[in-house]
Structure 1
Amino acid sequence: MILLVAIAWCVWVYQEISTVANQDNAVPADAIAVFGAAEYSGRPSPVLHARLDHAVDLYRKQIAPLVITLGGGSDKDSGNTEGGVGRDYLLANGIPFGSIIAETHSVDTEQQVHRLAAIARENNLHHIVVVSDATHLFRIRELCKDAGLDVYTSPRPALGHISTYDLAMRYFHEIVSYTAMRLNINI
């Protein structure tokens with residue numbers, strides 16, 4: 001019986017991830033939030049680059065007047081942070097300094113959501129378009145709901161071809177992460 005429940009749970013979570021991953025729900029909002037990904041010596045990784053490019057496109061389409069970049073760094077990052085690198089990239093792509101908020105202390109998705117909620121409260125932001133990888137957005141949306149945020153998901157475009165194995169591993173990671181989140185297990 002437990003095995004059947006576990007299988008049913010995984011199938012349900014997979015379907016939820018897939019549904020959110022395959023929809024772009026960007027609508028006019030108060031802000032666009034770009035979830036962090038790796039940076040390399042002050043330059044965005046290909047994944048972060050794609051997320052930031054998507055945010056630039058949304059900003060230029062006047063989806064929101066403000067872009068929030070999220071993500072800290074580690075001791076190995078020579079003082080660079082994902083949020084800071086994101087801010088610099090947005091500036092280099094014509095987004096005015098006053099239209100960017102860089103959050104530079106969070107180290108994982110959950111912390112990024114909590115910092116985003118604090119930024120939203122501090123700046124009276126009610127509706128936020130969140131940008132990340134397609135398979136990541138279901139968990140982000142659920143964390144944001146738990147934090148009292150009203151968000152609309154907008155996946156970054158895919159980078160080239162993703163192998164079946166890599167896609168399966170992304171889904172597996174998100175199913176495990178979401179399940180752990182719901183069971184209050186810190187992994």
Structure 2
Amino acid sequence: MTTDSTTSTESTGAPLASALRRLYLVRFGFALVWAVALFLSGPAVGPLAAVLLVLYPLFDVAAAVVDAGTSRARAWAPALAANIAISTLAAVGLVLAVGSGTPAVLRVWGVWAAVAGLVQLVVALRRRALGGQWAMIASGGISVFAGVAFVLQAAGPDPSLRALAGYALLGGVFFGISALRLGRGTRR
């Protein structure tokens with residue numbers, strides 16, 4: 001077993017990869033259903049959209065708690081704790097933002113997406129020996145850019161929540177891809 005943050009998949013990776021595969025598949029399914037529901041709820045904040053908007057970061061908190069429980073004492077555990085805090089703040093921010101309309105929601109979501117994307121990028125880079133992390137690396141990077149785009153869209157003439165559905169769907173696809181690739185790490 002190595003002592004750096006990229007522990008070999010032979011020594012610890014198989015059980016972790018299996019647990020992460022299940023978690024990533026759940027996240028894929030949730031993102032798919034959530035994206036369809038948000039898209040169908042319309043471009044503006046209504047009652048269903050408000051519930052969905054707060055539910056998404058709360059689901060992210062739950063997923064990060066499960067992930068952190070699986071990943072105790074590993075190099076990426078502090079980043080998962082940061083993600084729990086960031087997503088909790090996002091949920092609170094969204095509770096407040098839904099009453100102010102679509103631009104406020106896009107601003108809060110955008111900041112959350114950018115910061116959470118950076119955290120996801122850090123975790124994925126540290127997990128690269130597990131395999132399947134290129135999708136999580138790409139997802140983290142895209143999340144940063146998407147977050148900035150959401151903030152900019154909030155200031156535009158026709159802000160819409162539908163872009164958030166596409167964002168969640170793409171993120172879900174990346175989780176699905178990563179789930180299929182986990183455990184196929186490269187040896188150092």
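Quick note: the coordinates plus some simple rules give every number you see, no bench work behind them. Since the structure is predicted, the reported quantities are computational estimates derived from the model, not experimental observations. Cβ atoms are built from the backbone, for glycine too; each structure is taken alone.
With volume of the Cα convex hull per residue in Å³ computed per structure, which member of 1, 2 shows the largest figure? Top value of volume of the Cα convex hull per residue in Å³ goes to structure 1. Tell me which of 1, 2 gives -26000 when you compute helix-only ellipticity at 222 nm (-39500 (n - 2.57) for each DSSP H run of 4 or more, over all residues; to 500). Computing helix-only ellipticity at 222 nm (-39500 (n - 2.57) for each DSSP H run of 4 or more, over all residues; to 500) on every structure in 1, 2 gives -26000 only for 2.
Name the one structure among 1, 2 that relative contact order in percent (Cα under 8 Å, 6 or more apart) of 26 was derived from. This value belongs to structure 1. Here distance in nm of label points 7 Å out along Cα→Cβ at positions 20 and 60 is compared for structures 1, 2. The highest value is that of 1.
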